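What follows is a set of structures to go through.
Computed from the coordinates by the stated procedures, all read-outs in this text should not be read as laboratory data. Owing to the predicted nature of the structure, the values given are computational and were not obtained by experimental measurement. Cβ atoms are built from the backbone, for glycine too; each structure is taken alone.
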Structure P
Amino acid sequence: MALDTVSPTAVLSSSVTALNASTTALISITLSEASATFDANDLNVLGGTITSFGGTGSTNYTALFTPAVGYTGVGVVEIPVGVFGDAAGNLSTSVYALPLPLTVDTVSPTAVVSTDKPGGLKAGESATLTFVVSEGVSDFTDADVVVDGGTAVGTITNFGLWAGGLNQYTATFTPQSNSTSTAAVIRVAGSFRDAAGNPNTAVAPLRVALDTVSPTAVLS
């Protein structure tokens with residue numbers, strides 16, 4: 001009489017270890033022996049969802065892990081104790097997980113633009129603009145900031161990371177003298193990304209009132 005008292009085991013691996021909002025991970029699962037009871041419902045998942053599970057009745061399985069929207073943290077795919085068995089009826093006796101946890105960040109950076117001259121600007125005045133970014137980014141530059149109407153309305157200079165850090169940037173806005181524009185609309189029109197590679201969400205434009213036309217007089 002043949003005896004089989006050896007519990008089946010599993011090995012998990014992932015095609016990637018870090019995920020952002022636009023990426024997925026291919027999860028590979030190898031069982032030590034064939035199982036007729038192993039399926040997608042045997043997987044515990046955190047930080048995302050499992051789809052495209054395949055390989056029923058074999059020892060090699062694959063599944064697609066898609067990170068959850070708006071989630072930052074550890075992604076987990078694991079097989080709990082005793083959820084699958086071999087042909088002899090032996091159940092697994094350990095928890096099987098990825099050798100390295102998945103790092104998930106699907107939250108896009110945001111930014112808020114403000115000015116130290118909320119009342120507007122007159123001829124000869126400039127305003128300090130402050131851009132507060134929700135998290136660290138490496139590619140936010142002056143090229144991302146534009147003024148509707150271009151230099152005919154005003155210019156952006158002295159753009160840079162605030163010396164105090166905290167993901168704040170500053171710049172100087174100077175209106176064009178004698179411009180007929182009554183307001184400057186300053187936009188973050190470019191794209192910047194966080195460390196995980198998520199692009200920024202749309203940034204609300206800043207409107208600065210202008211009055212740079214010097215008064216004139218007509219004598220008769």
Structure Q
Amino acid sequence: ANDGEEAVKKVLENPSLYDLLLMDVQMPNKDGLTAVRELREQGYDKPIIALTAQAMIGDYQRCIEAGYTDYISKPIDLKALTSKIQLFLQPDTVNTKKLLFVEDHFASAEVMKRIAVRSGQLSEFALKGQDALEIAHYFNPDICVIDINLPDMTGHELLKAFKQIPALSNTKFVALTGQEPENGMEQYIRAGFDDALLKPVDAASLRKIWTE
């Protein structure tokens with residue numbers, strides 16, 4: 001399609017024809033953000049990857065909030081693009097998981113939750129460690145993504161508290177950090193986490209925590 005308006009028309013005429021969309025954010029007549037919002041409102045629920053010259057965290061959040069599944073920055077790395085396409089088109093080999101995101105930045109927590117929900121997962125988020133503990137008692141998450149720096153306790157302290165809850169004995173715990181430590185991300189594994197993610201987290205990296 002040459003622009004967003006044409007893209008929306010073609011997809012809505014035969015939605016089942018398109019398993020995945022690659023859509024530029026900046027287009028004439030109707031930009032990608034507007035086009036994707038319209039497609040989502042009309043019920044199109046398959047992956048849509050944004051192609052954008054922007055690479056700021058705020059731009060990524062705007063893409064996700066509009067309805068994009070993930071994004072890739074220009075100039076396009078063909079290998080990276082192929083990897084993303086394969087990831088989103090491959091069928092999930094696991095059942096639906098329950099994910100709890102513990103992140104004190106509301107927009108980031110909301111973005112991660114949206115990515116999980118759009119991938120068919122159940123999701124909750126908390127902005128503080130104490131709130132996360134309360135949610136965990138009734139939600140019983142299969143996976144907890146924990147920001148290392150929380151306002152009321154550290155991620156390490158929250159991990160210790162989670163591990164004292166018998167119902168979470170099989171839960172996977174993933175550390176979330178804004179800066180890679182000098183000793184490498186492996187230090188979180190040594191501290192008791194099962195995995196670790198570096199902010200900003202893209203959809204493909206996040207999706208791996210429940211598909212691998």
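Some notes on this structure:
- Computed -0.23, -0.86, -1.16 for log10 I(q)/I(0) by the Debye sum over Cα atoms at q = 0.07, 0.14, 0.17 Å⁻¹ - originating structure among P, Q: Q
- Among P, Q, which structure scores highest (criterion: Rg/Rh (Cα atoms, Kirkwood Rh), for residues 125-164 alone): P
- Identity of the structure behind 0.45 (criterion: FRET efficiency 1/(1 + (r/R0)^6) of positions 45 and 109 (r between Cβ atoms, R0 = 25 Å, to 0.05), calculated), options P, Q: P
- Structure responsible for -12000, with helix-only ellipticity at 222 nm (-39500 (n - 2.57) for each DSSP H run of 4 or more, over all residues; to 500) calculated and labels P, Q on offer: Q
- Calculated for structures P, Q, relative contact order in percent (Cα under 8 Å, 6 or more apart) is largest in P.
- For distance in nm of label points 7 Å out along Cα→Cβ at positions 37 and 189, the highest value in the series P, Q is held by structure P.
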